[in-house]
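*Asks:* Each structure below appears as structure tokens.
Here, each number is a calculation from the coordinates, and none is a lab measurement. None of these values were measured; they are calculated from a predicted model. Cβ atoms are built from the backbone, for glycine too; each structure is taken alone.
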Structure P
Amino acid sequence: MKSVIKFGLFFILPIIMVILWIGGVFSDRIPPGYAQEQPKTISGVKIDVIKPTKIKEIYKLEGYTTSKETAKVATKLMGKVLDIKVNEGDFVKKGQLLAIIDISDVNAKEKEALAGLEELSKAREEALAGKEAVLAQISFLEKTYSRMKTLYEENALPRQKLDEIEMKLNTAKAKLKQVEAKLKQLDAKEKQVKAKLKQVKIMKSYGYIKAPFNGYVIKKMANIGDMANPGMPLFVIGNTNLQFLSNVDVKYIDKVNVGDVLNIKIDATGKTYKAKVVEKNSNVDPANNSFSIRATIQNPEKLGVGFYGKTYITIDETEKLLIPKTAIKRWNQVEGVFVVSPDGILRFKPVKLGEKYGEKYEVKSGIVPGEKIVIDGVEKACDGCKVRL
């Protein structure tokens, strides 16, 4: 009960007093036979006719920059992450080193393969030397066999001697086949080891994670010391074709369309970039009752990803009655203006104010278009005063 009485005394009563004051209830009555007192004349105030002003209602869109195309960069082998060379938001060039994976196991396989090649090389040298010796032996035995055959045909040599030479020649030829077979085996093994070595070198390259194209590091998904597995994404890289991604309240779905050009201001750079809307998702997200748009940004300065930006769109244009802040007089918590009557008399009128537009306020009620009001110098004005027009 006390709070109601307090509210009446401090809020309702002053308003009633102002209304009664404006109505002249507290003015002295002029007794019969006395002349009416002349109103006080003031100067130094500025007067203007209030007129409706066209106001654009705007809606702020907030969003961030992202890449048009992205790629997940993954490792193809298992190993500990030894080093990471980039951070999120960094610009990278195609082939630039992003991270290093431990390739100790791969290095061990390479060492083993190289050792195998060395052993095969020695075995090949021995086999080739043996082949040369066998070929020399065969050449000697063939010449000897030819000479002894001639002697045998002339009955100058027994058959047994010729058979012995022929047997040695056949043995040497058989040995040559064995050496040649061994060389083929060595060739096959060498081919296998070289193929393994080639694969090992490819695997070694997997330990050096590189950027697939020019772009930005959108996301870093690993840290030094982590264990990387084949197929595990380490980074997300986006190309330099930037887009502005934003969510728009569904009630403004007809205010943004594909082809619209937006002026995106990026807070971090303090610059404004033009962006053309290229995608409008008509599916509404029930979580926030909005739909998403994508706008391609003209990006000559190589602006990165993840930058916060904002833009404004016009959703409506209406006429409102605006008065300057300097026209408002506050008296006992009542806001009003001094209206100038045709005869130059000032009258204080309470007004209901709306939104603020810069240095002006919207007037919702209390005065109408066409009325003259004091817009500056209200501290000199008073109710009932006469102003020099």
Structure Q
Amino acid sequence: MALTDLAVKRLSKKGSRYEVQDAGGLWLRVAPSGLKSWVFRYYFDSRDRRMTLGRWPGIGLGEARKRAGEALQQVQRGIDPGQLAKEKKAKLKAAPTVQQLLDEFYEVELSKKPSGDERKRLIKKDVIPAWGKRKVKDVTRRDAVLMIDKVRKRAPIGASRLQSAMIRMWNFAAERGIIDFSPMVGMKRPKEEPRKRVLSNDEIVKLWAGLDLENMKIDIYKPTKLAIKMILLTGQRPGEVSDMRWSEIDKNTNTWTIPPERAKNRQENRVPLGRMAIDIIEQAKVFSSPDCDFVFQSSHKPGNPLSRAALGKAVKRHWAEMEVDERFTPHDLRRTLRTRLAEIGIQDVIAERVLGHKLQGLLAVYNQHSYDAEKRQALAMWELRLSEILGHVDGQAGNVIQFARKGA
């Protein structure tokens, strides 16, 4: 006799487990505790088998009959529904989490890119705390939209960069067969509005003086201060400066060579080092372990470089101290140098090479000049101009001096 909703509800527990038949192989199992579960009984491969369909009342009589009917159809097609369910459960259990996806994404792709560490940092900061333990396949497009909206409220530019990183990571998941398709397919890649922030002379003076003070209200790790100065002196990218290596510095020619694998444009960039830049490197030596190759070492992770995030936090802590009207970032120091090179008469092609930018169009094809000498002169002129701004001109910014050897 087929069950009814009322009959199911009225079934009570007994001293031992028992089962009550419905129809089409569907049974209701009642445990001694009173717990009720739906069971599909079937005959397959010369054996009687049972398959649990779920618990009542979470699954009602109608849904249980539907599931039993689907299982019966599988049996009729020569498929063991119980074995199929086990395989699906095992696959679900083995499905990667978002944290596992990030680990694989970093190992296979991000670790090989100059911007990889920054993209990983963006994802770890917001995505992992919220979704780290969630299965990748369970993240929806709506989840992604809400995540980006939340970050955009506090950091518009950061939200755009996070969105780009998320789009690429979920595309990676689809390419690797972790998911069938990315929920972010068709999502417009964010278009960042170019920043135009350039520090004034007064702001440069305040920043430099603040970095020199040891007893100021804000306590910042000395190598972090030195790295910030190095960005303003050389115009190199914050991540390239924070990751600067002793092995990249030629002490005979006072040249810092950024290798292709660390350069954003994948081209080697030779950066001339003037007197002020060399002085900063010499100061950093005091905080550098003899067996570590990084010029600006982390205070929290010995043997590792400063993080780009540390530079950003340090600059942020200077805003209030400097009483600036408009906030600025470490990258704005790079833009400041580029603007000042133009002000002192440096040709655009030379200024662009100082920043490590590729030549564009036919220039990139036919002009193979290194511009090393021109870059050295440009940065020497910038050091002289910076000295004037800071008020301590000695007229010798263009002189080439020698490093003291590390460990000397």
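*Asks:* Quick check on the output: -10500 is helix-only ellipticity at 222 nm (-39500 (n - 2.57) for each DSSP H run of 4 or more, over all residues; to 500), derived from one of P, Q. Which one produced it?
*Replies:* P
*Asks:* Could you tell me which structure in P, Q was used to calculate relative contact order in percent (Cα under 8 Å, 6 or more apart) as 12?
*Replies:* This figure was derived from Q.
*Asks:* Consider the structures P, Q: one of them gives 16, 22, 20, 16, 10, 7, 5, 3, 1, 0 for P(r) over Cα pairs in 20 Å bins from 0, in percent as calculated from the coordinates. Say which.
*Replies:* P
*Asks:* With distance in nm of label points 7 Å out along Cα→Cβ at positions 108 and 252 as the yardstick, tell me which of P, Q scores highest.
*Replies:* On the way: P: 6.2; Q: 4.5.
If we compare distance in nm of label points 7 Å out along Cα→Cβ at positions 108 and 252 over P, Q, the biggest value is for P.
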